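Q: Listed next: structures, encoded as structure tokens.
Since every read-out is calculated from the coordinates, none of them should be taken as a lab result. No experiment lies behind these values; they were computed from the predicted model shown. Cβ atoms are built from the backbone, for glycine too; each structure is taken alone.
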Structure 1
Amino acid sequence: MKATVDPEKDLTADGKLKISLNHAMSKLIIKITVNGTADAEMNKLGDMSINGAVVNGICDLTVAAPVVVPVADAAVATVVPYKGTDYCECILPPQRIAEGFSINFSYDGKLYIWSAKEAIELEKGVEHTLTLNVNTTARLAAMQARNWATGQLIDRN
């Protein structure tokens, strides 16, 4: 693939090259709340694992609009997300997970397991946030999708 630059269209006023990049992958953020009101204390959050997603993807860079897709016949995996100060996150190939998607974690010494009741769609360039509420069990409190580059909320209705 060969790129060409048209100085009249592809440069800024001060002569710098304009480059537009888009995210090829999908970002998954998991937030934990306690009793539906307070954000979880991250020091009480133990190990977390995300189950049921494919982590191996391929991308044909010779086409005009390359797209990352899961490897054919790839096995699902368990992913240990990065634990930040306010939430956990990982980056996954875009995919539709029809069944078997779950999140296991311990909080304040107790094990919680949340399983998706319907298909999960992880889209390219989208930051997906799952907010899980812990009380006696873990339940889905909210699910949001934002454009990863702009932060604009994506309306699913």
Structure 2
Amino acid sequence: MSRGEVRNAGKAILYTVGLFAAAFAIGAWLAGYAAPGHEAAWWISGALLAVGLVVGLKVLEAAALLAAPFWLAKMAARWAVTGKPLDPRQDGDRHDWIAYLLFVPSYALFALLTGAGIGFVSGGLGFFLSALLYGAVGVVLGAVAARVLLKHALDAG
């Protein structure tokens, strides 16, 4: 492993840990509005928004596993025709939009469900407004998280 690869792996770890910490902090902060005065709701909300990042990555993994047989068949057909299994014209960032399309809505839905659950706590915004607030923040945080994870964490391996 070269020095540049170690630096990139370290940067990926720092960005990923920072992303989890930011998701936890944002979830706890939102619970201050959705369930004021309920400290347990703050901890649960922060933990669930951080866990939602893992749920989004698992959605990407499931999609990759479902699509893998088709990609392997395409590579085998290309290898039989051209003698090379990989397309030399293909750039690595061409299919990033698929990852955004899968990660952002799955994270936003998880955040929306978290907000709906936190909204049942008495004295807060209520079920509907809490779910809307968490869902909107989930869209923004999901887009930022997808960008960070695609740029740093998944490239480092």
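Q: Assuming 3.2 is distance in nm of label points 7 Å out along Cα→Cβ at positions 16 and 136 as calculated from a single structure, say which of 1, 2 it is.
A: 2
Q: Right, something else. Say we calculate distance in nm of label points 7 Å out along Cα→Cβ at positions 24 and 40 for every structure; which of 1, 2 gives the highest result?
A: Values: 1: 3.2; 2: 2.0.
Largest value of distance in nm of label points 7 Å out along Cα→Cβ at positions 24 and 40: 1.
Q: Still on this structure, please answer the following. One of 1, 2 was used to compute semi-axes √(5λ) of the Cα gyration tensor in Å, and the result was 38, 19, 10. Which label is that?
A: On the way: 1: 35, 19, 13; 2: 38, 19, 10.
Attributed to the structure labelled 2.
Q: Looking just at distance in nm of label points 7 Å out along Cα→Cβ at positions 72 and 120, which of the labels 1, 2 belongs to the structure with the highest value?
A: By distance in nm of label points 7 Å out along Cα→Cβ at positions 72 and 120, the leading structure of 1, 2 is 2.
Q: Here helix-only ellipticity at 222 nm (-39500 (n - 2.57) for each DSSP H run of 4 or more, over all residues; to 500) has been calculated and equals -500, so which of 1, 2 was it run on?
A: 1
Q: Thinking only about Rg/Rh (Cα atoms, Kirkwood Rh), for residues 96-143 alone, which of 1, 2 has the largest value?
A: Across 1, 2, Rg/Rh (Cα atoms, Kirkwood Rh), for residues 96-143 alone peaks for 2.
Q: Suppose FRET efficiency 1/(1 + (r/R0)^6) of positions 80 and 128 (r between Cβ atoms, R0 = 30 Å, to 0.05) works out to 0.00; of 1, 2, which structure was it derived from?
A: Values: 1: 0.95; 2: 0.00.
So the calculation was done on 2.
Q: Which structure, out of 1, 2, was distance in nm of label points 7 Å out along Cα→Cβ at positions 8 and 32 calculated from, if the result is 5.9?
A: For distance in nm of label points 7 Å out along Cα→Cβ at positions 8 and 32, the value 5.9 is produced by structure 1.
Q: So, one more: Work out the source of 0.90 here, i.e. which of 1, 2 gives that when FRET efficiency 1/(1 + (r/R0)^6) of positions 64 and 112 (r between Cβ atoms, R0 = 35 Å, to 0.05) is computed.
A: Answer for the origin of the read-out: 2.
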